[in-house]
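Throughout, read-outs are computed from the coordinates displayed, never taken from laboratory work. Computed from a predicted structure; not experimentally measured.
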Structure 1
Amino acid sequence: MVQNDENVCILGMGFVGLTLAVVMAECGFNVLGVEINPDVIERLENRDVHFYEVGLKNRLRRQLDRGRLRFVQHLTEDSARGCSLFILTVGTPLDKTGNPRMDMVERASTEVASAMQDGSLVILRSTVRIGTTRRVVKPILEKSGKSFQLAYCPERTIEGNALHELRVLPQIVGGLTESDAWRAASVFQHMTPTTLRVSSLESAEVIKLLDNSYRDLMFAFGNEVALLCEAAGLDAAEIINAGKTGYARTNIANPGFVGGPCLEKDPHILEHSLRDHEFRPDLIATGRRLNEELPYWVARALSDLLRGVDEADAKIALCGVAFKGRPETDDTRGTPSTILADALRTSFPNAQLVAQDFAVSDDAIRELGIEPASVEEAFRGASAVVIANNNVKYEWLELDPLLASMARPAVVFDCWGVLKISPADAPEGVRCVQLGSVRASSLKEKTECMS
């Protein structure tokens with residue numbers, strides 16, 4: 001342990017901050033967690049967590065028992081006494097116009113400036129516009145008149161596996177000075193075997209943005225393959241799987257919805273950052289727009305498939321409300337399912353809309369304005385069931401009784417291709433289609449009828 005930095009203050013006890021707090025406590029740091037939301041503070045002090053992450057609750061309780069972890073609602077000189085390391089993990093959501101909000105970073109920086117002692121190390125870990133650490137955080141800290149060191153060290157873990165990845169992923173470190181980078185790297189060396197120092201704060205900031213923009217673009221390519229196969233009357237799943245089998249140079253992502261608190265916003269933050277440099281990342285921006293359009297495309301396709309169904313008697317079920325299913329999470333931030341739900345309400349204003357999820361609570365589903373249902377309730381009497389995320393539990397469903405309980409005619413729209421059923425095995429009056437093969441299955445049915 002670096003003696004001077006054994007006491008750490010982490011601002012923001014969301015997904016990024018709380019998982020980091022627990023792992024740092026496990027590594028021997030004394031951690032003060034700051035969270036302005038009183039409901040979150042109450043749950044944490046009651047030894048509970050406010051989001052689902054495998055193993056987090058038990059590991060949190062162990063560190064509370066060890067006295068390595070404590071929480072406060074506001075950072076003050078008294079609460080931060082003895083802390084020489086401050087890590088900012090506050091949110092940077094997009095505003096209503098699509099621009100990244102920096103107000104939470106500014107507020108957290110101001111709190112740190114007021115509470116820190118001379119010589120403190122301040123690390124920004126939030127996803128931000130290029131130049132934020134230097135142009136936003138640094139001036140706020142300088143106004144305090146205190147000496148400090150400054151670094152940007154992005155979080156790059158995946159929800160559902162964060163506690164493991166914090167211990168194994170290389171940590172990117174960019175410092176205001178070389179000395180600042182070395183000090184920040186020495187902190188993370190207690191958690192992960194590899195730290196990678198880059199030449200500047202800005203280099204570290206853009207690495208995080210590019211990581212998620214690349215993933216978003218990779219998924220967008222798979223979704224465009226699905227849409228071009230739809231246009232050509234081909235089966236995208238067949239083509240993708242056959243094309244990459246035994247051929248390492250092609251690894252097209254399977255089609256499906258793309259969202260969440262990172263992928264839905266980070267390409268926008270990158271694009272917004274580059275306006276200062278009079279550059280527009282056209283490829284990245286186009287991929288993001290394609291992924292954002294996909295729920296509307298599915299709603300239109302479903303409207304065509306249900307043509308002739310009396311919407312006053314129709315029931316539509318969304319299975320999969322969290323933004324992803326693998327690894328399993330209860331996070332609904334940026335989930336495409338809410339966009340799909342709104343689009344379906346527009347297309348079927350009089351239909352009953354229900355939703356089911358294996359990890360998201362019924363109360364959280366109600367907060368999204370949708371009536372929750374179990375799997376059995378979702379299928380029973382439904383004119384349409386949409387599998388909206390790729391939770392592995394959908395692969396394990398006993399489909400025969402579920403499909404038999406649906407209305408007639410009915411459609412099962414599998415946006416991820418996770419259900420273990422072929423269109424030919426569906427019961428009479430129930431049509432099973434996948435994203436990227438809706439038209440192909442229709443053409444196949446016509447061919448079989450003619451033969």
Structure 2
Amino acid sequence: MKKVLETLLNDVSKSPVIDDGDLKAASHLILQSVMTGLGVDRCGIWLYQEDLAGITCFFLIDAFTQSTEESLVLNRSDLPMYFVALEEDRNIVAHDARIAPETSEFKDSYLDVLGITSMLDTPIRHSGKTVGIICTEHRGEPRHWQDDEIVFSGILSDLFGRAISAREKLDVEQQLIQANQNLEVLVTKRTKHLEHTIEQMKQLQQQLIESEKMASLANIVSGVAHEVNTPLGIALTATSHIKDEVAKLAKCFDNNAITREKFKKFIQDSTSALTLSEDNLYRAATLVKNFKRTSADQNHFEEEEIDLHEYVTQVLSTLVPLTKKISADVHLDDCKIIKKTLPGALAQIITNLVANSCTHAFRKDTSHPSIYINMKKQDKDKVVLTYRDNGQGMAEDEVKKAFDPFYTTNRSEGGTGLGLSIVHTLATQNLGGSINIKSGLDAGTEFKITF
């Protein structure tokens with residue numbers, strides 16, 4: 001490289017103008033150096049538009065017309081071949097710009113008008129991508145650009161990239177200064193905004209939980225209604241039988257035909273029918289009582305000291321319609337644990353897990369579908385509830401997303417993807433505990449909840 005070019009590069013690279021953040025001053029210094037080193041009287045810096053539909057002149061010096069220009073625009077639609085060349089991120093070396101394929105499109109509207117015969121474009125790179133070019137334009141007889149001249153222009157392009165970085169650094173510093181000056185105001189505003197956003201998220205979360213609870217309750221209500229109808233029907237039949245027997249006895253009484261044998265048989269039949277009616281009415285009452293308790297708990301999360309085994313048993317009795325539909329067996333290990341907790345949250349967790357198993361885990365070909373629930377004390381006041389089914393299980397990627405809101409593998413059949421997400425929220429936020437999941441294809445699924 002010629003000594004004069006090396007000297008110019010050395011002067012520019014050491015100049016504080018490059019790093020002080022003033023892009024106009026840096027542009028002027030770099031373009032003047034290009035013009036001095038390459039002996040041209042027209043040179044400009046052009047930057048790509050964000051959508052890459054064109055390039056805009058950032059700064060241009062024309063010594064012949066003694067003018068500087070900005071905001072000129074070259075559009076891709078007018079110069080397609082030129083933009084194809086630019087996209088290759090290489091130097092465009094047009095010794096004779098009027099016939100070079102990359103620049104010939106400029107001939108009539110630009111080159112001939114300004115008397116330009118040769119062009120040299122070197123890419124400006126910043127943060128790993130090309131953001132523009134330094135375009136050097138020669139007037140007079142076409143010139144052959146020398147290798148050291150191309151390298152010289154390329155180094156100056158890189159220096160302009162350094163100037164852009166300095167400008168960005170200055171912008172960041174100014175923003176930090178401004179931020180520090182208004183820190184208290186900004187923190188207050190953002191805190192209020194965050195509080196508002198968090199409140200909105202809590203409300204939305206509660207709405208989602210309520211929506212899912214209502215959907216679960218709707219399914220359970222339908223099943224409980226069916227389960228209650230069966231014992232009520234039996235009790236009604238027994239009552240009708242007693243009524244018929246009373247009518248027969250009254251007729252015998254009117255005809256003075258009551259015998260010891262007939263009266264004894266009436267007592268036996270009535271006692272049997274009344275016992276049957278009482279048993280079934282008690283069964284219906286228990287179902288309604290358990291359902292009422294569970295649904296009330298799920299609608300009002302209030303802390304209460306409960307017998308966990310007794311309470312979970314009550315909850316499971318309301319879920320019989322779900323498990324009965326697919327002939328699933330539910331096994332609850334016996335235990336005696338008294339704990340102060342939120343019964344409603346626990347009921348919703350059990351309900352969602354059972355519904356999840358019945359809806360997603362058990363296939364039609366599942367042999368003896370079964371659910372196992374175990375509760376054990378951990379430390380002084382912690383309880384570990386283990387829920388396991390022998391269903392089809394989940395793949396590894398499904399396990400990772402199991403607790404994500406709205407993730408479901410059963411959307412085509414009405415799945416909302418909220419069941420397990422709500423379980424996670426209830427376990428971690430409402431009960432203040434943790435929940436882990438372990439599963440594998442054809443290996444069932446296990447949830448371990450510590451609360």
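Annotations
- Taking percent of Cα pairs over 31 Å apart, for residues 187-426 alone as the criterion, the highest value among 1, 2 goes to 2.
- Read-out Kirkwood radius over Cα pairs in Å, computed value 30.3, structure in 1, 2: 2
- Source structure of the calculated read-out (helix-only ellipticity at 222 nm (-39500 (n - 2.57) for each DSSP H run of 4 or more, over all residues; to 500), -12500) within 1, 2: 1.
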